[in-house]
Structure formats: structure tokens, C-alpha cells
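Participant: Some structures to go through are shown next.
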Structure P
Amino acid sequence: MNRVLVLDGMWNKSLAAVRSFGRKGFYVTAGERTRLATAIFSKYCSRRWIYSSPVLSQVNFLTDLEAELKAGRYDVIFPMEFSTQVLLTEVANRQMIEKYTRLPFADADLAKKGNDKAFIMQYARERGIGVPTTYMVNDIEQLAVIAKETAYPVLIKPRNSSGSRGIVYVKEKEELLTLYLKVHKEYPFPIIQEYIPDGGDVYGVGLLFNFNRRYVHLLYTSVYVHIP
């Protein structure tokens with residue numbers, strides 16, 4: 001029987017992954033830093049594992065993880081939250097993990113680029129892929145020019161965040177500087193982007209691809225509340 005370790009069990013995407021693997025008959029361990037985690041209560045969860053918080057102590061978390069990997073004989077591990085993924089795919093940590101199991105995620109440096117909205121917008125634009133009008137801000141002094149030339153409404157988006165965290169809707173020019181500085185304080189140099197009405201729900205999807213970039217498995221689908 002295939003054995004899977006799913007981390008970050010607090011998230012709905014982790015629950016979806018546990019269900020997906022469990023329905024296929026896999027032995028699934030769901031882990032989280034607290035027992036109050038959605039995925040841990042799934043009927044498809046074969047084992048429940050509570051580990052040290054990687055936020056409070058990465059060293060203790062990695063020690064717990066190595067012990068679990070040694071004992072669990074897992075075929076694959078899935079860190080479901082981006083911060084956990086980056087931690088585990090740093091070179092030294094990946095080397096430790098891959099002594100015991102597979103870690104089917106890109107290395108940390110590449111993952112960080114893929115999570116950077118400014119990098120992705122620039123990468124797509126340079127290759128002729130249509131993207132919303134996007135302003136990359138490297139100096140606060142640029143805001144005066146951007147405020148005059150952009151069409152409203154616009155969105156201020158953190159370069160690195162998930163879901164709708166940190167995103168601010170700007171209705172008119174007079175609001176831009178104040179709202180930008182507010183976001184900038186928590187998420188340095190966010191992008192400013194054209195607002196495109198979605199007309200309905202916003203969908204998220206998690207897919208598993210192999211290292212040859214071929215689709216392997218649907219991990220989860222989610223529906224999010226859209227920005228008005």
C-alpha cells in the first residue's frame with residue numbers, strides 16, 4: 001500500500017489532498033502543529049501526527065519530521081502550505097528528506113520565483129502571454145506617476161501571498177498613495193494591477209505534475225469569495 005504524508009493539515013486544500021489519496025486506497029498520515037486541524041478529522045486519515053511548530057522553531061520541526069519519516073516509511077511527502085514547501089526544499093533539508101522519501105516539489109529558489117507575482121507577470125509579458133496591466137514598484141516616488149496614468153479601479157497586490165491576503169481594492173486616484181503605503185508596510189513593494197471584474201466565483205485548483213511537466217493527479221479544487 002502506498003503511504004503518503006500530508007503536512008499543514010489545517011488547510012482545506014490539505015483536507016482535499018487527504019481525501020483524494022484516501023479514496024484511492026492510500027495510507028495517509030495528516031500532520032499539523034495542532035490537533036484542531038481539518039484534515040486530521042477526515043475519515044480518510046489513517047494516522048494523525050502533531051509536530052512542533054515550524055514558525056516557533058524550524059529546528060524542532062525538522063527533528064520531528066526526520067523521526068516521523070524514519071518510522072513511517074512513506075513513499076511521498078506533501079507540504080501543502082507554501083512556507084512549509086520552501087523550508088523543506090532548501091538544499092540541506094531536501095537532502096535529509098530524500099534519504100527517506102520523495103519530495104515532488106521544485107527547489108526553494110525556483111518556488112520563490114513562481115510565487116512572486118511581479119516575476120510571473122514580467123515573465124508572461126516577455127513571452128507574449130496576455131496579462132492585466134501591471135506596475136512593478138521599486139521606488140515609492142513612482143507612485144505619483146502611476147496614480148496619474150492608470151485607469152481606476154485597480155488592485156494593490158503583495159508580491160508574495162496566497163488567497164486574497166493583503167489585496168486592496170482602490171476606487172480612485174486620491175486613495176492610491178495612502179492604501180499603497182498601508183500594504184507596503186506589511187508586504188514590501190506590492191504590485192499595482194488593472195482590475196478585471198470576474199463576474200462570479202473565483203476558483204482555485206491544485207495539480208500534481210511530474211518532473212517532465214506532465215499532469216499526474218488532481219489534488220484539490222476550491223471556490224473563493226471574489227473581490228467586489
Structure Q
Amino acid sequence: MNTYHKFAPNVFLAKCEEMHEKGEVIEVTTKYGKENESIVFNLIFEKDGFYYYSIVRADGFNVQEWAKQRAERRREWAVSAERKSTEFYNKSNKDADFLSLGEPIKVGHHSEKRHRKAIDDAWNNMGKSVEFSDKAAEHERVAKYWEKRAETINLSMPESIDFYEHKLEQAKEYHEGVKSGKYPRSHSYTLTYAKKEVNELQKKYDLAKKLWGDGN
């Protein structure tokens with residue numbers, strides 16, 4: 001049975017008992033027993049009789065699709081919460097005409113019970129309206145977060161090679177520009193941070209090529 005193995009942030013390999021060819025479609029089982037058809041890319045390493053391959057889902061599902069689904073789900077929740085907020089707001093105004101008169105409660109009068117209930121209902125329904133309005137706003141905030149994540153490219157995707165190559169070229173150009181004086185140093189560590197960014201992107205680019213390149 002092939003299972004998932006956490007290799008790096010956002011990257012899971014297929015841990016396999018047998019060797020596989022690049023492009024081969026295999027079943028990889030999650031820890032919950034769900035099987036996903038996956039396409040084999042590169043053999044990353046061997047350990048204790050197991051072969052560890054970089055893979056992508058055969059159905060095209062990836063972290064971007066996952067983020068899109070979460071964003072869509074939050075949008076649906078936001079619409080539902082906003083609808084409930086409106087419903088409770090309308091209920092809170094059911095006796096608005098009467099309450100707007102500002103009539104005092106006539107203690108002992110037959111209208112006292114109805115009057116108090118109208119005030120309580122208006123207060124409670126308005127509170128629920130605000131509560132669901134806040135929930136709708138929170139769902140909307142989270143939906144925007146996942147929409148932004150849906151645009152993210154990371155090492156779990158084959159296209160990360162081109163992405164990190166481009167980012168690395170930009171970082172190198174900036175680093176050289178800081179050294180030459182083309183770009184100003186905003187503080188004493190500007191050059192150090194620029195070099196650190198180059199080093200980190202170089203590692204990611206090298207790893208992207210190892211995972212998804214044609215060199216293996």
C-alpha cells in the first residue's frame with residue numbers, strides 16, 4: 001500500500017513499497033483510509049526498503065483548489081448568516097410603529113404583558129440580527145483569506161520551478177543592486193536581508209527542481 005509522507009512544508013511524498021516509473025498513476029492512501037489517484041514524478045530518496053516519490057493528484061486537485069473550495073464554502077455561510085440577520089432585523093421591527101410612540105408601560109393594565117413582550121422581542125431579535133451580521137462579516141473575512149491563498153504557488157506544485165526561478169532572479173538582481181548602490185539601504189541590515197532572501201529562494205528553487213524537474 002502506498003501512503004503519504006510529509007517531506008517539507010506543503011509537500012507530501014508517496015511512500016511506496018515498490019518502484020514506479022515517472023508518469024505512472026498509483027493509488028495513495030491517506031491516514032483516514034481514503035485513496036487518491038496520483039501521478040508519479042521523481043524518486044526523491046529511498047529508506048528502509050521504501051521508495052519516496054513526488055506526486056500530484058491525478059484529478060488536478062491541489063492546495064489552490066482546496067483553498068477555492070474553502071472560500072466558496074465561507075461565501076455560502078456568509079450569505080446564509082446575512083439572510084438570517086435580515087430576518088431577525090425584520091422581526092425586531094414587527095412592533096416598531098407601536099414602540100416608536102414611546103408609550104410608557106401601563107402597569108396593571110391588560111396591555112402590560114403585550115407591551116413588555118413587544119419590547120423583549122424587539123431587543124432579542126435585534127441582538128440576534130447583530131450576531132448573525134457579525135458572523136456574516138467574519139465568514140466574508142475568512143473567504144477573502146482563502147481566495148488569496150487560492151492564488152498561492154508553493155513547492156507542492158510542478159509550476160513552482162518557474163515560479164521560484166523567477167523569484168530567485170528578482171532577489172539576485174535586488175541583492176546586486178543593493179551592493180552596487182543602485183538600490184538604497186534603508187537600514188544597516190538591508191544587504192544581509194537581501195542575501196538571506198537569495199539563499200532561501202535558491203534552496204526552494206533547487207528543491208522544486210528535485211521534486212518536479214526532468215533531471216531525476
Structure R
Amino acid sequence: MDLLRMEWRDVGFCHWPVEPSVVAATLPDGLTVDIKNGQAWLGVVPFEMRDIRPRGSPIGRAFGELNLRTYVTDGETRGVYFYNLDADDRLSVAVARRLFELPYYRASMTVRRTGDGVRFRSRRTDDRAPRADFDATYGPADGAETHEPAPRSLEYFLVSRYRFYVADDAGAIYYADIDHEPWPLQAGTADIRANELFAANGFDHPSGDPLVYYSPGIDVTAGRLHRL
């Protein structure tokens with residue numbers, strides 16, 4: 001049964017390839033690195049959450065969100081593993097931590113549409129985690145056509161995930177499933193002026209420029225949390 005309904009809008013997918021051993025060392029027992037093209041992948045994903053609400057509720061909330069994630073499998077199902085999810089909404093952070101065990105942290109954010117794309121700025125204000133500033137402008141590349149990711153492609157591997165995993169302080173793993181239509185995706189660009197998410201989570205910043213995709217967004221439903 002769906003627990004939450006929401007909209008994800010103006011989504012920037014910024015991904016860097018890293019050695020699988022780097023990611024493997026950070027995962028809890030029971031999850032393994034999901035590899036594509038011989039690499040693990042770390043993704044920084046800024047977007048705006050809109051109309052997030054419990055099933056049946058007529059009132060929703062809207063705020064900016066920013067996460068650092070990687071890609072894993074439990075041996076049967078592929079999914080996303082979150083290192084952090086920063087959000088500009090105190091109530092939603094509290095609810096997400098309580099209901100989903102998700103590593104949500106409070107942050108002050110601005111999301112502004114400009115002629116150059118989406119200007120997204122975030123400054124973590126939560127004292128439960130290290131400082132993590134982020135400042136970027138991202139959007140579709142000039143002339144990029146909207147398309148659905150092709151199965152078995154790298155972009156499908158990076159964005160078409162319908163389960164997320166989290167671990168509590170004792171190392172127990174939990175998961176929840178989400179559902180949505182295929183992503184409307186475009187090749188993207190990103191001017192990243194500040195990004196402290198890697199350092200805040202104990203990673204060296206990957207070398208090179210990220211692989212960037214942009215999506216105007218999708219509607220999403222999320223189910224209840226289960227213990228693996």
C-alpha cells in the first residue's frame with residue numbers, strides 16, 4: 001500500500017565513477033556494490049520536492065532536497081543507498097527519520113529558475129552531521145531531446161531505481177519500494193561552484209567532471225519500510 005505521494009521536480013543527476021572498493025567499504029553487511037562499466041557510481045542529486053503528503057491527505061508540503069547516493073543490490077533487487085538527504089523542511093526531516101530511518105538533515109536552501117537553468121544552493125544547519133554546502137546551476141544541455149532511458153544503458157542504471165535501502169545505527173538494513181512512470185530525461189550540464197557532500201560523508205572528491213542528466217520531474221508514490 002502506498003504510504004506517501006509526492007512530486008519530484010527540476011531534478012539534476014550528477015554522477016561520478018569511483019572504484020568499487022571505495023564504495024564497498026562504506027556499505028552495511030547485506031548490501032553489495034552494484035557495478036556498471038566496471039565502476040561504482042556516486043550521485044549528487046538536487047531537486048524540489050512538491051506536494052508531499054500521506055495517502056489520502058489533501059494538503060502537501062514543498063521544499064528543496066539534496067542527496068548523496070550510490071547503487072547497491074541485496075543479491076536479488078537493485079536499489080539506491082543514501083548517505084544523506086538534506087531538506088529545507090523541519091517537519092519532513094523529523095517524519096522521514098522516524099518513519100523511514102532515512103539519514104535526513106535540516107538545511108537552508110534556495111531553488112531558483114533562471115535563464116541558465118536551476119540555481120540550487122544548500123547550507124546544512126543540522127548539528128547531527130558535518131557541514132555540507134552545495135551551490136550549483138544545472139539544467140538541460142542546449143538542444144537536448146527528452147527521452148526515456150533505454151534498458152541496460154548507463155543512464156537507465158543510474159536513474160531507474162524503484163527501491164531504496166538504509167541502515168540504522170545498529171547495522172540493521174531496511175528498504176522501501178517506490179513507483180513512478182519512466183523518467184523523462186535529457187542530457188544535462190552543471191556548473192558546480194561548491195560541493196561538500198563527499199567530504200561530509202568521508203569520501204575524497206572524485207576526479208573529473210560529472211556525468212549530468214536533467215529531468216523536469218515525475219510523480220512518485222512510496223510504500224512502507226520493511227526490514228531486510
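Participant: Identify which of structures P, Q, R gives the largest calculated value of distance in nm of label points 7 Å out along Cα→Cβ at positions 123 and 195.
Facilitator: Largest value of distance in nm of label points 7 Å out along Cα→Cβ at positions 123 and 195: Q.
Participant: Related question: Please state which of the structures P, Q, R yields -10500 when helix-only ellipticity at 222 nm (-39500 (n - 2.57) for each DSSP H run of 4 or more, over all residues; to 500) is computed from it.
Facilitator: P
Participant: If semi-axes √(5λ) of the Cα gyration tensor in Å computes to 23, 22, 19, which of P, Q, R did it come from?
Facilitator: Clearly, the read-out refers to R.
Participant: Still on this structure: Given a computed value of 24 for relative contact order in percent (Cα under 8 Å, 6 or more apart), which structure among P, Q, R does it belong to?
Facilitator: Label of the source structure: R.
Participant: Right, something else. Check the numbers for Rg/Rh (Cα atoms, Kirkwood Rh), for residues 11-90 alone across P, Q, R and tell me which is largest.
Facilitator: Structure Q gives the largest value of Rg/Rh (Cα atoms, Kirkwood Rh), for residues 11-90 alone among P, Q, R.
Participant: Right, here's the next one. Figure out for me which of the structures P, Q, R the number 4.7 belongs to, where distance in nm of label points 7 Å out along Cα→Cβ at positions 19 and 51 was derived from the coordinates.
Facilitator: Of the structures listed, the value fits R.
Quick note: the coordinates plus some simple rules give every number you see, no bench work behind them. Computed from a predicted model, the values in this text were never measured in an experiment. Cβ atoms are built from the backbone, for glycine too; each structure is taken alone.
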